[in-house]
Structure I
Amino acid sequence: MYEELLDLARKVGSDAAAFLMERPLAFEIEEKSTAIDIVTQMDKEAEKFIVESLLTARPDDGMIGEEGAAIESKSGITWVIDPLDGTVNYFYGLPGWNVSIAAKDKDGSVVGVVSAPTINSTWWASRGEGAFYNGKKIKVNNPVEFDRALIGTGFQYDVSHRIRQIENVSRMLPLVRDIRRNGAAAVDICHVAMGALDGYYEDGLKEWDWAAASLIATESGARFGRYGNAPYMTTMAAGPSLYGELESFLNLHA
């Protein structure tokens, strides 16, 4: 049912990822919410490329992009775009940054694609059709006991808010297998979907960070949820058995 949207998202995501692999010799840096929350010229150019590519194919669709794209939908489909998730990784030449593209209707995401070329990884899903990694169907790890769980997380750009996050990490670290901080939310959620992480949580994510990956996670059998109030909502993904334990540990309430 969503094959046309999925094919388009995969092609545009792949093309945008290839564009970003040509890293510039010099970066033009701007600050966003804080001094350490940065945007580069490549974020903006990648979003422009993605929006133009999608609108060429589907001119009546809406757009929501991290770098400012905002077009109201006439078709009932809106694309949610993070042109460069993991900008700090990209800036430093570290792996794991990605292009995240989702298409949503009034009920949520119908298609999600996350392309991470530096780790040779592409994940995708469409509603009701399962989740895939490089063409192979994937599923979440379940059941996983809390004391055997490998957990991913990330940290807020608002430094004052990191104190609570560090307190959660310090409480959790003695109780779980280990904690990872990879630097790109969409890939972390996809890692949960394929069993490379058992669970993931992070504060302060925006819709473009999770719109594609959340569908990939739920189609793999994971639970996905968001808690609290913006701008510091907690986003979480894990297999069903671990999810409840993480929810309790982090004192999260729907």
Structure II
Amino acid sequence: MDELLDFTGKVALVTGGSRGLGREMALALARRGAAVVIASRKMPACEAVAEEARALGVEALPYACHVGHWGELEGLADAAWDRFGKVDILINNAGMSPLYPSLGAISEELFDKVMSVNFKGPFRLSALIGERMAAGQGGSIINVSSTASLNPSPDSEPYGAAKAGLNAITRSFAFAYGPKVRVNCVVAGPYLTDISKAWDMPAFEKRAKANLALRRGGRPEEIVGAALYLASDKSSFTTGTLIRVDGGTP
């Protein structure tokens, strides 16, 4: 293990941690010694990843929680503190971007759901955990955003708007909870997680070759380097920053 990225004794809480990018980041931290809290909506999925983490020799707490439900988040924070007495790393990874036929067809229910999961939940959880971090030994909060927050996002306008809000609070929370808490954001491009199974892959590959510098979608494990850097003490002078890990999106 690279001693520069040794997380022994640290506790990481990852939302959306049961699959995709969240699972990759949680297990990468576990491989490097961190205890992990795996939060997602379905307990069996959380428990499955927790078992993978335990097999790596670390403690793991699965916790079923809908991050878009404000009232459930205090229970998540309390459960982490009850089990481990702290959280050193919070990764706000949970997200959703449902399809819709047109802007005019977006319902209030769909709009509110997208905002709740992608923006309201991270706002509330960062406040709950950031305050405890600031009152204790500090920590690192990592938000996972999207290039849809920076560029025109046909077919994902509410999602892009919600992630733009996440970008904004990254800097605000960095000032609110600094100097003991660092808050940064990974701006992700298109990743070939299980969600991509629903994509029209020939059309995606054509767009990727035309628009991305690397001419392909990302592999889930390719998010890990940025997350480990921001979670570690090696990024001790990095806060309030957006780091694009997007394959060279224009």
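Details
- Cα Rg over 2.2 N^0.38 Å, for residues 150-237 alone - structure with the largest value, from I, II: II
- Mean count of other Cβ atoms within 10 Å over residues 110-117 derived as 17.9 - corresponding label from I, II: II
- With respect to mean count of other Cβ atoms within 10 Å over residues 118-125, the largest value across structures I, II is given by II.
- Origin of the value -10500, where helix-only ellipticity at 222 nm (-39500 (n - 2.57) for each DSSP H run of 4 or more, over all residues; to 500) was derived from one of I, II: I
Bear in mind these aren't lab numbers, they're just calculated from the coordinates by the rules spelled out. Worth saying up front: this structure is predicted, and the values here are computed from it rather than measured. Cβ atoms are built from the backbone, for glycine too; each structure is taken alone.
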